[in-house]
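What follows is a set of structures to go through.
What follows is calculated from the coordinates using simple rules that are stated; it is not laboratory data. The structure presented is a predicted model; accordingly, all values stated were derived computationally and were not measured. Cβ atoms are built from the backbone, for glycine too; each structure is taken alone.
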Structure 1
Amino acid sequence: MPERPDLEYAIPILSKALRGAEIVGTELHKPAVLRLAFEGSLDDVLVGSRIKGLSRHLHFIRFELETATDAELIIAPMLAGCLSIQPATKGKKRDRALTFHLSGDRDLRYFDNVQMGKIYVIPTGRFDLVPGFEPAGVDVLDKAFTFAKFSEIAKKRRDQVKVFLLDKSALDSFGNAYADEVLFAAGIHPKTFVRKLSQADLERLHAAMPKVLRNATKEIRKRAPATDEKVRDFLSVRGRHKQPCLVCQTPIRKAGVRGFDAYFCPTCQPETRKTGIVSWS
């Protein structure tokens with residue numbers, strides 16, 4: 001999915017470009033992506049609405065709308081979803097899931113080639129209709145994310161450290177890729193139980209979390225990709241299965257952690273218990 005550094009880059013660009021635009025029509029190309037919590041059609045609800053801005057909540061993109069129907073638009077891009085602003089030409093519809101036709105002869109296009117992402121159109125504030133739109137945990141990029149605060153959260157955990165990092169009700173916020181990157185930077189095996197982390201482990205983990213996210217966001221901004229392009233080739237372990245570790249040259253391994261996959265270096269991130277991990281091909 002687009003993760004926090006991707007969203008921190010793309011959302012301000014989209015928000016600036018879309019602010020003040022009116023939705024004059026819609027085209028639904030892949031019905032599986034839409035969750036419409038209103039009677040009638042998508043046009044009935046959204047046509048005539050004006051976009052006031054976009055913001056991030058966890059891994060959701062939230063549109064602030066000025067609308068007569070009191071509707072709110074929230075997009076969960078998930079694995080492959082992305083947004084792009086294009087001239088209002090017919091063009092190819094391959095992988096296009098939904099098109100918002102805008103004033104000024106522009107389209108806002110949502111692409112999703114695997115249709116895992118979802119677009120929610122809900123009454124304003126009805127976040128209970130959006131699975132996973134839970135209250136966010138402590139923002140790891142905020143000054144409130146002190147070591148004392150992090151230690152207080154961590155001491156209550158009984159799960160594996162990668163699962164902990166992915167819990168958005170605890171931490172705002174990581175997906176698979178940057179959880180792996182943080183654990184590599186901190187030298188911690190992804191299957192380590194949080195309760196087994198030493199003071200030094202927790203200090204390294206706390207320091208790595210904001211550093212990895214800020215460095216990734218900075219790198220993406222420097223490259224300035226299109227908003228529908230995901231840049232990941234600079235990551236240290238994610239997606240580098242069997243390639244040599246950038247630090248020690250040991251082949252990167254991949255394993256399952258409670259339904260998630262994890263990439264790690266077995267030398268830089270040594271096991272703290274017998275897990276029976278086998279490398280996936």
Structure 2
Amino acid sequence: MKIRKAVITAAGASHSALPLQTVVDRHGDIRTVLRNTLDEICEAGIEEVAIIVRPGQAEPYLAAAGSQASRLVFCEQSDPRGYGDAILRATSFLEGEPFLHLVSDHLYVSRTDQTCASQLIEVAEKYECSVSAIQPTRENEVIHFGTVGGTPLPQVDNVYDVSKVVEKPTPTIAEQELVVAGQRAGHYLCMFGMHVLTPSALQLLRKNLESSEGRIDLSSSLDELSQSERYLAFEVAGSRYDISYKYGLLIAQLAISLGGDDRDLILTEMVNLLAQR
């Protein structure tokens with residue numbers, strides 16, 4: 001299985017401007033959030049990228065993509081029916097291929113020389129199935145994320161056979177249904193905002209869209225996928241930062257900088273700021 005296409009969802013009313021903001025990357029270069037994400041996934045071998053946007057919003061994204069603009073295809077989401085519906089807008093672009101999917105309101109910071117996207121794609125291509133990146137998360141935060149239950153893959157670190165997916169569970173439901181062996185007490189495996197999905201996942205999304213009168217999410221279809229074919233979760237050596245939250249971009253920028261070439265400069269400036277207070 002070769003992953004060469006990616007889909008980035010960016011049509012949410014409160015999220016569409018987030019990829020256009022700027023950050024300083026780990027080498028000290030100023031880039032838009034979108035360009036930062038595109039650089040990461042193209043380094044992982046992605047050749048073409050579909051961005052799901054609101055009608056008429058393609059131009060700002062082309063400008064924000066810089067030299068990666070030639071890789072982009074835009075799919076508009078008019079009359080939106082949720083996250084799952086947004087992904088389905090890229091069906092024609094995908095042409096039945098497995099694909100990398102990312103959300104536009106996250107920045108990803110790897111703890112290794114290999115990007116988060118590269119780590120995930122490597123696992124998906126090895127096992128030839130859908131794989132969701134996950135991150136151990138405290139129980140008081142699970143209400144913000146899709147959360148998986150399952151079992152560790154024998155003799156493999158950080159890879160899990162998924163048996164259940166619940167969208168934004170309460171801590172009580174997480175404790176009853178989503179405990180995974182080997183995790184610290186009070187921690188659960190929550191979605192990282194990055195997946196490799198097979199055509200089967202799109203088929204389930206399509207079925208759920210046709211049978212529902214309301215909005216559809218991704219987690220419900222992934223839960224069904226775990227019952228019908230092999231579906232794995234992989235704990236990425238990295239962290240996700242939701243830039244839609246208050247101070248989210250600031251915290252993401254600090255994480256990038258502290259893992260980059262200017263770490264010592266940033267630490268010095270932080271100490272100076274604290275001293276002034």
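Tabulated results
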quantity	calculated
Highest-scoring label, criterion being mean count of other Cβ atoms within 10 Å over residues 121-128, among 1, 2	2
With FRET efficiency 1/(1 + (r/R0)^6) of positions 57 and 113 (r between Cβ atoms, R0 = 41 Å, to 0.05) derived as 0.95, matching label from 1, 2	1
Highest-scoring label, criterion being percent of Cα pairs over 35 Å apart, among 1, 2	1
Value -7500, calculated as helix-only ellipticity at 222 nm (-39500 (n - 2.57) for each DSSP H run of 4 or more, over all residues; to 500), assigned to which of 1, 2	1
Structures 1, 2, by distance in nm of label points 7 Å out along Cα→Cβ at positions 25 and 257: label with the highest value	1
With relative contact order in percent (Cα under 8 Å, 6 or more apart) derived as 17, matching label from 1, 2	1
